[in-house]
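None of the figures in this text is laboratory data; all of them are computed from the coordinates on show. Everything numeric here is computed off the predicted structure, so don't read it as measured data. Cβ atoms are built from the backbone, for glycine too; each structure is taken alone.
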Structure P
Amino acid sequence: MKYVGFFLEYLFFLLVKIVSLTLGFRRSKKIGKWLGRAMFKYIPLYRDSAIKNAQVIYGNVDENVMRVLEKAFENIGTFLVDSFFVNKINDKNFKEFVEFEDFNYVEEALSYGRGVIVVTGHFGNWEFLAGVPSRLGLVNLGVVMNKQINPFTERMILETRKKANMKTFYNQPEEMKKIISHLRNNGVIGMVVDQAYYFDPIFVEFFGNPAPTARGPAVFHLKFKSPIVLARSILMEDGRYKLKFYPPLDFDLPTTEESIRAIIRHINKVFEEWIMELPDQWFSWTHPRWNVDGIIYRKKLHTS
């Protein structure tokens, strides 16, 4: 029966995609906002997760915080609908959808010849952050993703990314050789690392609490000396997205657990700043960031 549910979910997203593409990039945003409001009102799993995350971050969830969460869900729906347009973007019309800021940092990092690790979270439209530079031929991009629960929506994601000239690597041991080869060919690897990670995670402070976090960006950086470029997508008032990139990071550290922890902590600190700056543009409110096997880790860390 679960596959029936998966297929119905796929059909729903397919219908939303068809309607959105028919309406166009601007008008379809109303559908996205409606979807987001419906998620907040009718899917307690997502709403409760957002409230628990807000309790960790803000301490007290008052009316102002609830308004932030409601707006965040509207934006989540918008991000979903907008992502369907990634393969409508080309070198002639891309300015109708995005603007680039400091992409030269990626070019600088590529000039080192050791591959580049672009690290982001679920901020704004992360599919645009990856897909637009790839479609425009600016980078040879491979993204790392987890296996999805729904095989039908996973196929939709893979097909979309393939059309955007992106390679997809699964976050599995047998895929590591492909990722390493991509870096050694001076490719760009994209990693989204703001959600709870359950496969050999490293517990690193995030908003004052230990959170299970992927160690991948730090491990690849230390082993292969590939610079890390932090990046994010920001929804602007005109409905387009700013794709913002930051100076390359090169940590001169030994390959140790403490070095991995230091690098991931640096990334988490940046994510904290981004979330506090634009809390309504963080998709991962819907995910239990501090949840492992049903336990919310609330113990304060004493090290930074």
Structure Q
Amino acid sequence: MGIEISVNAGSDTATSSVNASGSVQHIITDKERTTFSIQDGGLKDAVNKYFGKRPNDAYLHSPTPWDDLYKTYGWPEVETVLVVQSATIRGITSEPVIVATKTFSNSSSKKATFDASISDQVTNTVESNWSQTDTIEVGQKFTYNVSFLGAGGGGETSMSYSHSWGQGGSESKSITVGSSSGVKVELEPGESVEAQLTASRGVMKVRIVYKAYLIGSTAINYNPTYKDHHFWALGIGGVMGAASLPTTREYTEDIEIGYYSNSKIELRDPAGQLKGMFFEADKAAVADNVAL
């Protein structure tokens, strides 16, 4: 089935969300036997506590002697299952940043109209850090879909990628913020303005908690017979529980998303006074009710 993580990064928790779903499973590996403390001796001891007698042999999967007990009797092999236990937003912070500036000056003797458009590239990033994950083995890759709501100013961008189990590191995508046309300003002779392209730089922290557990049965052999039979299949969960062995393992992935939103262009005179404001979402680049 696979595991998929979807994140919508907005300006606050009300406009943001995270969802993770799916599962992966496979026949238990030798490393995972150690993780769950059911190597040969530990498994036989656990069977003794659960069933009343230590078996001569105990298996978790095919092949086994005696024409393979799992195939002969149709017993389920022990498998490791990994699922998403929770996906939560741990916090969102945002601060205004100046992305770029440009100065426009009218050095002529007549009033003139200038194109005060300004744009620049910024980078949205996604970084993952994991708790210890090498105690289980997961071959299937995980799929990530991250959407940046209001990226720049009203639009939406997204990025998708795949990572292996426990793979840290970062992914990035460049976007353009600001406006490349349509921002006009009239300047009197000798007048100048500075165009400032600003945006909100947000950081969203997400935590995904995964749970690994076992399903299936251990196939055991008694010689001589026990309870009138040589062979038995015992549910692995009950066997481990009787021996007070932990039946689950948890793993944590912390994701940090850095992104830009709500970009705008501010026009200021040399004294720093605001002369006009244009939002990228305003396609006509109308001044924010401020006369120039």
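A value of 25.4 for mean count of other Cβ atoms within 10 Å over residues 117-124, calculated from one of P, Q, originates in structure P.
Computing distance in nm of label points 7 Å out along Cα→Cβ at positions 197 and 221 for each of P, Q, which one ends up highest? Largest one: structure Q. Can you tell which of P, Q yields -3000 when helix-only ellipticity at 222 nm (-39500 (n - 2.57) for each DSSP H run of 4 or more, over all residues; to 500) is derived from it? Computed on structure Q. To which of P, Q does the computed value 4.4 (distance in nm of label points 7 Å out along Cα→Cβ at positions 157 and 189) belong? Of the options listed, only Q reproduces it. Among candidates P, Q, the computation of Rg/Rh (Cα atoms, Kirkwood Rh) that gave 0.94 used structure P. Which of the displayed structures (P, Q) returns the greatest value of distance in nm of label points 7 Å out along Cα→Cβ at positions 5 and 53 on calculation? Ranking P, Q on distance in nm of label points 7 Å out along Cα→Cβ at positions 5 and 53, first place is Q.
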